[in-house]
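J.: Next up: some structures, all given as C-alpha cells.
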Structure 1
C-alpha cells in the first residue's frame with residue numbers, strides 16, 4: 001500500500017509511536033488527510049539527545065517497556081525506520097487553536113505562523129521498517145493494508161519503495 005510518510009527526528013518519532021504526541025507541529029501546512037507513515041529520521045542532534053533525559057520527555061519515552069531506564073534513552077531509540085502509522089485528521093494554523101495541555105505542549109512548537117497536524121489511530125509497528133526518509137511528505141510502499149498490525153510484524157522484510165509526495 002502506497003501512503004504518504006513524514007520524517008520526524010527523535011525523540012518526536014518515538015513519542016508519536018508511543019501515543020504520547022498526538023499533534024505534530026510544522027512550519028508548513030498540508031491539505032492531505034488520511035494514513036501517514038511516521039518515520040524516525042537518522043539525524044539526532046545533541047540538543048534532541050539531551051531532551052530524552054529531561055521531563056516530560058523521559059517519562060513519555062519510558063512508556064516503551066523495551067527501553068532500559070538505566071542507560072541513556074537516546075542511544076536506544078530507533079533511527080532510519082518507519083516506527084508507526086497514524087491517521088492525519090486535520091492541519092490547522094496555530095492562531096486558530098487553543099494550545100494543548102502538558103505534556104503535549106512541551107512536545108511541539110506552538111508559535112504563531114506554524115501549523116498543528118492532528119494525528120489519531122496511531123499504530124506502533126512491532127518491528128519498525130527500514131527506510132530512507134526525505135524532507136516534506138514523501139511516499140512509501142508498505143507491505144500490507146494500513147492498520148493490519150499483524151501484517152506489519154509478519155512482512156517487515158519486504159522491499160520498501162520511496163517516492164517523493166506531490
Structure 2
C-alpha cells in the first residue's frame with residue numbers, strides 16, 4: 001500500500017519540459033557542449049599537474065647529471081617557483097571555467113522535466129563543485145610538494 005502511494009505521488013510530481021521541440025533540442029546540444037567543456041577543463045588540469053611534476057623531475061635529473069654550479073641551482077630554484085606559480089594560476093583558471101560551466105548547466109537543468117531535475121538535483125551540482133575544489137586542493141598541494149622537493153634537492157648545490 002505504501003508503494004502505491006509513493007508511485008502515485010511521483011506520477012503527480014512529474015512535469016514535462018515546457019520547451020518546444022526546437023528549443024529543447026538546442027538546450028540538449030548546449031548541455032552536451034557544456035559537459036564536454038567541463039571534461040576538457042578537468043583533463044587540462046590533470047595534464048598540467050602531471051607536466052609540472054615531470055618538469056620538476058627533469059630539473060632534478062639534469063642538475064644531478066650535469067653537477068651544476070651554485071648560480072645555476074639558484075636559477076633553477078627561481079624557475080621552479082615561477083613554473084609552480086603559473087601552474088597554480090592556470091589550475092585556478094580551469095576551476096573557475098568549470099564553475100561557470102556548471103552555473104550555465106544549472107540554468108539549463110531548470111528547463112528540463114521535473115524527473116531530470118530530481119535525478120540531477122541541486123545536491124549533485126553542489127557535491128560536484130565541492131569535490132572539484134577538493135581535487136583542486138590536492139593538485140595544488142602536489143605541485144607545492146613537487147616544488148619543495150625540487151628546491152630541497154637543488155639546495156645541496158648551493159649550500
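Throughout, read-outs are computed from the coordinates displayed, never taken from laboratory work. Keep in mind that what you see is a predicted model, and the values were worked out from it rather than measured. Cβ atoms are built from the backbone, for glycine too; each structure is taken alone.
J.: Tell me which of 1, 2 gives 2.4 when you compute distance in nm of label points 7 Å out along Cα→Cβ at positions 61 and 77.
T.: 2
J.: Between structures 1, 2, where is distance in nm of label points 7 Å out along Cα→Cβ at positions 29 and 117 highest?
T.: By distance in nm of label points 7 Å out along Cα→Cβ at positions 29 and 117, the leading structure of 1, 2 is 2.
J.: OK, next. If helix-only ellipticity at 222 nm (-39500 (n - 2.57) for each DSSP H run of 4 or more, over all residues; to 500) is computed to be -3000, which of 1, 2 is the source?
T.: It traces back to 1.
J.: Okay, next question. Looking at structures 1, 2, which one was Kirkwood radius over Cα pairs in Å, for residues 37-132 alone calculated from, given that it came out as 16.2?
T.: 2
J.: Can I ask one more? State the single structure among 1, 2 that was used to calculate Cα extents along the principal axes in Å, giving 42, 38, 25.
T.: That value comes from structure 1.
J.: Work out which structure the value 32 belongs to, where relative contact order in percent (Cα under 8 Å, 6 or more apart) was derived from one of 1, 2.
T.: Of the structures listed, the value fits 1.
J.: I've got another one for you. A value of 0.90 was computed for FRET efficiency 1/(1 + (r/R0)^6) of positions 69 and 109 (r between Cβ atoms, R0 = 41 Å, to 0.05); which of 1, 2 is the source structure?
T.: 1
J.: Comparing distance in nm of label points 7 Å out along Cα→Cβ at positions 45 and 101 across 1, 2, which is largest?
T.: For this comparison of distance in nm of label points 7 Å out along Cα→Cβ at positions 45 and 101, the top structure is 1.
J.: Another one. Once mean count of other Cβ atoms within 10 Å over residues 93-100 is calculated for every structure in 1, 2, which label goes with the largest value?
T.: For this comparison of mean count of other Cβ atoms within 10 Å over residues 93-100, the top structure is 2.
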